[in-house]
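Visitor: Pasting the structures here.
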Structure I
């Protein structure tokens, strides 16, 4: 099998090493992609440091991939050599169950296959975007529209769709008051998307340190949740709240911010169980929900929407040798707002 250059971590909390990995030969329906940029998602760090368990080493993370088609299989009809494309969190699913047939591959009733740290249907270990190339079934390859630069598009393949999917599903748009909890890698893209959808967008953050950025991204209001009086003053305000924070929050207090029939959606996943007072749901007929990534059709819809509205991630570009430093900075909330690896540095 062909070998390509990659950066892998050999063990939990071990430094990254420049290495080579094997990619499968291009099959009839496969697309070989020359990766140009790979975003760093906090999920990469949780997995790479074995904080979620079941990590297989050596591990090549990365599910925010943007690049150029280098080769296509004989039966490929959706992409051609030279196309600008992306790959997100999934590289396979059963494609036969009810959910897959509806374009909800992320909720596959059989088994969806992650872009890295997973086992594909052929029994091989998947390896992600911290590499020079990847081979993916055409069904899971997305078209990156003209006008959307590859570097700022890469984080949209996870952060973008993670925010777009709940905003889309819960009908974000004109006349809706939407709050984004946390202005990080997910939240900053969510603010841009929600504002472009026509909603009145507020940011709920621990402090006002990123207020200028939040307003520049399209928010009309910015609140510091560390002030208890702020939460009290916002009770019953929002139609939709998207919580991007993966640390425990006082959920009863945040649910109380919802207006009648409002919904709070978690896209951040705290490791600890969260407790609420059921009474806060009964008041104002509130809902508490969760959302994963989007399926392939919705991810393409998101990319098209972002291209139409000039939305890309706000990024800091790094080299392969800076991955360890970048991971530490992500954990320390020292990035505005997404690290993207330039594979030309490999």
Structure II
């Protein structure tokens, strides 16, 4: 892994100083989704950071027997959600916590559910004028046969409700489409086939109302897949991203608009492509991005003068009562 980060201290104000009393914090991790292993790593990193900052924090694995009793009867005053994927990032856990009156980090029920659904995210973006690549929905092998000859290759095929690039494949010719659909269909009955965008891949971290510096991702793989994200030492993370200040600022503003369009709040990440003509194409929103040693939001926060512990505390500040939308949104 190659990381080029140029930092500053613009966001340090208000982070240092007297430690807040957060009460007892539950760090939710693990779960039963296809992203369980990544969630365990994120959760462990968050737990260590909170404890290092003097926060009374306890790890809870939502995939283990007895989880609900431990959560509801544990005397927790806030919840840090480090769950990735279905059951933790899709509004299900958020609904449970709201019904129990337990403040939690990140987006609410609606924003979590919409952002996890790539199909509805793209439909919302289309309706609000946010550019996103053309796509078709595949729910059966018959759908594959119907669209196979109409597509302009290459395309990318992905489950509609997974993250971490799980089940995703690039398709360069019509004869490869069925196999790619079969792979994605192992994870979701709704599969998207999306027009491939040739160009640079970027990500924008969101922290409250602040859009962190853009990161450009470069990999020798066909695309920024699971291996490139979590296993490869050849992935490059360019920060500064190489764009001029005006273009970066415009793309940050568009990223925040894309984030808000799906009702996301608190913190998260927006991924987009920049084609060879300089046109952005928005791909997806992550409402609980990874917090591992390969993760992007911590890299961007570092460039803004926030170390990992400070970032985790800022995220914990988004754990506010569900009806306090203004505070949740402000972060």
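Visitor: Taking FRET efficiency 1/(1 + (r/R0)^6) of positions 54 and 86 (r between Cβ atoms, R0 = 25 Å, to 0.05) as the criterion, which structure among I, II has the greatest value?
Guide: I
Visitor: So if we calculate mean count of other Cβ atoms within 10 Å over residues 78-85 for every structure here (I, II), which label has the highest result?
Guide: II
Visitor: Now for a separate question. Rank structures I, II by distance in nm of label points 7 Å out along Cα→Cβ at positions 166 and 302 and report only the one at the top, that is, the highest.
Guide: II
Visitor: With distance in nm of label points 7 Å out along Cα→Cβ at positions 118 and 246 computed per structure, which member of I, II shows the largest figure?
Guide: Sorting by distance in nm of label points 7 Å out along Cα→Cβ at positions 118 and 246 in descending order puts II first.
Visitor: Compute FRET efficiency 1/(1 + (r/R0)^6) of positions 182 and 254 (r between Cβ atoms, R0 = 35 Å, to 0.05) for each of I, II and report the one that scores greatest.
Guide: When FRET efficiency 1/(1 + (r/R0)^6) of positions 182 and 254 (r between Cβ atoms, R0 = 35 Å, to 0.05) is calculated for I, II, structure I comes out on top.
Visitor: Suppose helix-only ellipticity at 222 nm (-39500 (n - 2.57) for each DSSP H run of 4 or more, over all residues; to 500) works out to -9500; of I, II, which structure was it derived from?
Guide: II
Visitor: Tell me which of I, II gives 18 when you compute relative contact order in percent (Cα under 8 Å, 6 or more apart).
Guide: I
Computed from the coordinates by the stated procedures, all read-outs in this text should not be read as laboratory data. Remember, it's a predicted structure, so these values are computed and weren't measured experimentally. Cβ atoms are built from the backbone, for glycine too; each structure is taken alone.
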